[in-house]
1. Computing Rg/Rh (Cα atoms, Kirkwood Rh) for each of I, II, which one ends up highest?
2. Given structures I, II, which gives the highest value for mean count of other Cβ atoms within 10 Å over residues 100-107?
3. Tell me which of I, II gives -16000 when you compute helix-only ellipticity at 222 nm (-39500 (n - 2.57) for each DSSP H run of 4 or more, over all residues; to 500).
4. Of the structures labelled I, II, one was used to calculate distance in nm of label points 7 Å out along Cα→Cβ at positions 204 and 540, giving 10.7. Name it.
5. Using relative contact order in percent (Cα under 8 Å, 6 or more apart) as the calculated read-out, with 16 as its value, let me know the right label among I, II.
6. Looking just at distance in nm of label points 7 Å out along Cα→Cβ at positions 308 and 404, which of the labels I, II belongs to the structure with the highest value?
Structure I
Amino acid sequence: MNRYPAWKYALLAIVIAVGGLYALPNLYGNDPAVQVAIDGGTADLAVLEQVERTLELENLRPKSIELTPEGVLARFDDGDSQAKAVDVLGRQLGDDYVVAPNLAHATPDWLRAINGEPMVLGLDLRGGVHFVMEVDMDAARRQQEDRYVEDIKSLLREEKIRYRNVRKGADGIIAQLGSEEHMDEARSLIARQLPELLLSTENEGSGFFLRAQISPQKLQEIADTALKQNITTLRNRVNEIGVSEPVVQQQGSNRIVVQLPGVQDTVAAKRLIGTVATLEYRAVDEVNNPMTAMTTNTVPPTSRLYEYQGQPILLSRSLIVSGEQLVDAMAGIDSRDGRPQVSVTLNGVGAKRMSDFTIDSVGKRMAVVFIEHKPVKVTKEDGTEEFETKIEERVISVARVNEPFGKRFQTTGLDSADEASQLALLLRAGALAAPVAIVEERTVGPSLGKQNIEQGFKSVAIGFSLVLVFMAIYYRVFGLVANLALACNVVLVVALLSLLGATLTLPGIAGIVLTVGMAVDANVLIFERIREELRNGNSPQAAIRAGYEKAFSTIADANVTTLIAAVVLLSFGTGPIKGFAVTLALGIVTSMFTAIMGTRAVINLAYGSRARLKKLAI
């Protein structure tokens, strides 16, 4: 007799039921949507009402509009309405709001409550969010000039060459020296140490001036480096938010294309990839009076005026360390007062600078300045729109140095845990070499074209149907059982892809098709072995038992070797290859389960209790 114990039937039923439940969200599809959030804040009912009024004035009627933890989400019937809504809301709400297109799942709430989400489809199947970002090359040049100013000061101090000041001018860096002799010494030194600078001298009255300009070759190198570093940093940031198989690539000489398949919180993604945020640590000017500097509008040349907690404060122009020296950042909670903090780790250069400063400054105060570069859309007089970079600086913390420290320390003064988490993420992912502005954003359709995808799915459906028909005709009842197992196999693969959050691409579909073939192959091996046992004169019950037992080793060998190949592809492959390997590996595991245990359970139910069975419908 061929019978399974009750626990095997229960296990099989539970696996199929759970698989069907978590594959179900894929039937509901997605809605074109627009997500609105307050830049740096939390959306509330007032924002929801403002979005509703704005859309109503433009005769745009969303399918639904709701308040979510990420902001206001308005769903639309088609992509055209979505695109108009993005344009209208972005224009009417202003720079205080972040407006981004989205593809919102239409999954019911009860499925979401148990973490039921559809598969993430790749750009070649569903598309995703598309950003075109322009790198501010002028800002990269200005940042390099700032570094050269500090380098020239350091060189002159080390060689004890007297100078009055070193500053940026309209067309380069200007160093004012004390005498003509000092000017000649400085020119020789800078030409030797910084050969990429073009030097010229001029005398005005009693002043001796040395002008330094960055060479064209160096400017091109700065632009190329800034673009490459920004691409690397954006890839790191995208990896931080867990987007599967993103596209981050160069377009032209100063633009970067970022495509994020299956992104749900596009506002968070837009903030993350478009924001230039960093920290600067500066000494507090303890000598001059900040109130006097503010009221008289006279700031000492060695200091800069800021505001902290509603009061003016003077900070030194000389940096202790900046975001370039940060190598790691982790958000957490300060154990002393329970407020959010960011634990910072510096590289060797930054650790030495911080250690040198704190050793000499015990008892003095140090401030942390948070700097954020935001792209702002500006309308020119001729009606054209362009993006300008708006720089916001604010002092987030002022603390007294109680003891020397260097490589690791904590930064406090943040408003919320979300702000601490986002700042740590930005610092950890790396600072952009130059600010970027999002000059184009949209949701994109499948890159391979709708017609090609429809034909691809149609070919899969036709091939799958032909296999079902052949199995049903050739193996009769056993073929129908195999078809049932085949359908369950596909459901389980879809469920696993959904649970794991893996991205399904066209190569991934090829992997599924291959596993369907392997699952059919396993059933063919079993059924042919059963027919062979029947031809040898064994009873139907003995033939069933022997067929499954003797075919197992052959099926296991074939599937294990293919699984090894899939693991190798998964380990060393990238992009489409990895997508193929994921579905192939999952499909092998599920096909082994359904082809061996699944079909055996159904066959046992149909024939196992029939003691006087004379023949099999195979």
Structure II
Amino acid sequence: MCTRTRRAPVDRRVFLLVGLLTALSVAPTRADDGHRKDYLRGLRAAAHRQGLAVSRQWQVLLHYRKTSRGTWRSEADGPRFFLAGPDGKTDPAAELDATLAAFAEAPRPLDPRRPEATQHAQCRFPARWAWLKSALAIDPAQIPGQPCPLFETWRQALSAERVTLMYASAYLNSPASMYGHTFFRLSRATTQGNPMLDYIINFAADIDTDNGILYAIKGVLGGFRGYFYMMPAYVKIQEYSNIESRDLWEYELSLTAEQAERMVQHAWETRSTHFDYFFFSENCSYFLLGLLEAARPSLHLSEQFTGSVIPMDTVRAILAVPGLVKTVRTRPSLRAQMLTRKRGMTGAEVATAETLVKRGGEASSLLAPFVPQRQALTLDAAYDLLRYREGLKGEPGAAFKDKERQLLILRGRTGVPPQSTGAEPATGPPESGHRSFRAGVATGVARGQAGAFEEIAIRFALHDFLDAPSGYQSDAVLEMGNLRLRIDDHNHRVLPERIDLINIVSAAPYDSWTVKSSWKVRFGGGQARQMGCADASCLEAGARAGGGLAWRPVRRGLLMATVDSEMAGGSAFRGGYSGGIGGAVNAVLQLGAVAQVQASGAYLFYFLGDGRRRPEFFVGQAWNLGRRTQVRIIGEQAGEHREGRLEIQGYF
């Protein structure tokens, strides 16, 4: 759910230089020790009288959460985050006392070898210091504020005035980004409105393995460390919009300059710690809510999520707070802009753009038949195509830079000002989609002995082809934790009909400029009805994967053909297992915002284990009754088994 990246490296040379200058310029001074202790005792007594240790501000700054036993526990997992040592993680009062004592300590020179770690506590925790100084009216003559050159240099480089929540649409080719991603952009006074020159605050897991299975296990069980880090906005926009072709949605928040400053202060404080990262719960979107609460403690956003946390759900939570979001803007991906331009071009212009990408300025003569306006359109499309293809490779090479320069020179000679593409994101805004959790009931009838039945179904996340498409990728399926329980009217038994641990379909409609393969994978199990049985001894478990191509025959239609392979095991199979390979087709049609239709079929040749033939067919139609409810009619065949059912789905 979060971008797989290692924490941005810290330039230690800057800290070394600042540390040396500080060591030479700061002379330690000590007040009367007894007097200082008396004043500190008075501060602690005042803090306890005011209940600061259990105040909302202290909770959000230390990331304290109430446990099921009614005690406190911080979600921060790095020991340097707590000035009271291990007790600070579970004892807010002890941490408050230790923090006040540390703030009252005399200054010491920075250790040039460890400048960050040897800063004064006021400099390590500027948000805590600013709040306690105000809440307790700390006398600067008794506890003077300390110079913090490292923090001030960092803060001034950001110069944050405004905060914008950014949402990047889903990217199925990365397990960490399948559900989308959120991060903050800090707008600076010095960028003159150019968001590319801003900085972002991101939270991500520090991935230490390339093994997919180990990655999944550690991601689910909290085996990775998560960090807040900051980087130039253009780097992230390049990665998401240009390389991964992800649309971006921007939600400017109504935080004051003071609240934006508090967010920056707390982001600095989190550099001293890490957070155990859980893919489904304590992830990027969850901890961003905590950072927002530190900026505005009156918000209670993270408390709304006690289970899984999905980025688009956190966007909805933020939008639900009256007045928190000022404006909403979109940033279509480079791919969306490029294909929008291409749709407005003639065949000759498309061919010319492709040649310009291959030959650069050498093909400039091909532009001669076009009027300047069409030359500009063709060159803009060629430039987009050049950047798109180069972005798929990684770092730009010398040949790319040379062609880029040639195309920009040719574009300047047209004399035509920059033209807007009018491109729209491939998906609607994330808040426009259905909720991520789905529950439903169904009734139906099956051919043969099974007869009539009823079903109860739940799906923890997220979307299939028959769900309402708004807010989601229309060419993708992502389901996790999909369970159907069937009540058989004939023998009055309740059995698991289908259990999908994961079901992913990534369809990439063919285009000559963006040739991508389509793929799918499914892990799960259920009743092996295709084998002609239906009881407790007929459960199967297995996996199916496939790859192929997809087309878009009409604007709201999708056709996908794949070569599939399957391996399954269970008592229903002769020999206990079955494996095969074959073909599958899938067609989807969206009937506006009202309904969706899907039809699919598959035929596999089973040459391992049980080789009995079992063709598959599926047809279904769904009607959307708003964002919360849907009605479906489904017909299925698997082997000799046939059934039809009526489903009512609710989204929560």
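Readers should treat all values here as calculations from the given coordinates under stated rules, not as data from a laboratory. Because the structure is predicted, anything quoted here is derived from the model rather than measured. Cβ atoms are built from the backbone, for glycine too; each structure is taken alone.
1. Working: I: 1.12; II: 1.04.
When Rg/Rh (Cα atoms, Kirkwood Rh) is calculated for I, II, structure I comes out on top.
2. Working: I: 21.5; II: 17.9.
Evaluating mean count of other Cβ atoms within 10 Å over residues 100-107 on every structure, the highest lands on I.
3. Computed on structure I.
4. Values: I: 10.7; II: 4.1.
Only structure I yields this read-out.
5. Working: I: 16; II: 9.
Value 16 for relative contact order in percent (Cα under 8 Å, 6 or more apart) corresponds to I out of I, II.
6. Numbers: I: 2.3; II: 3.9.
Structure II gives the largest value of distance in nm of label points 7 Å out along Cα→Cβ at positions 308 and 404 among I, II.
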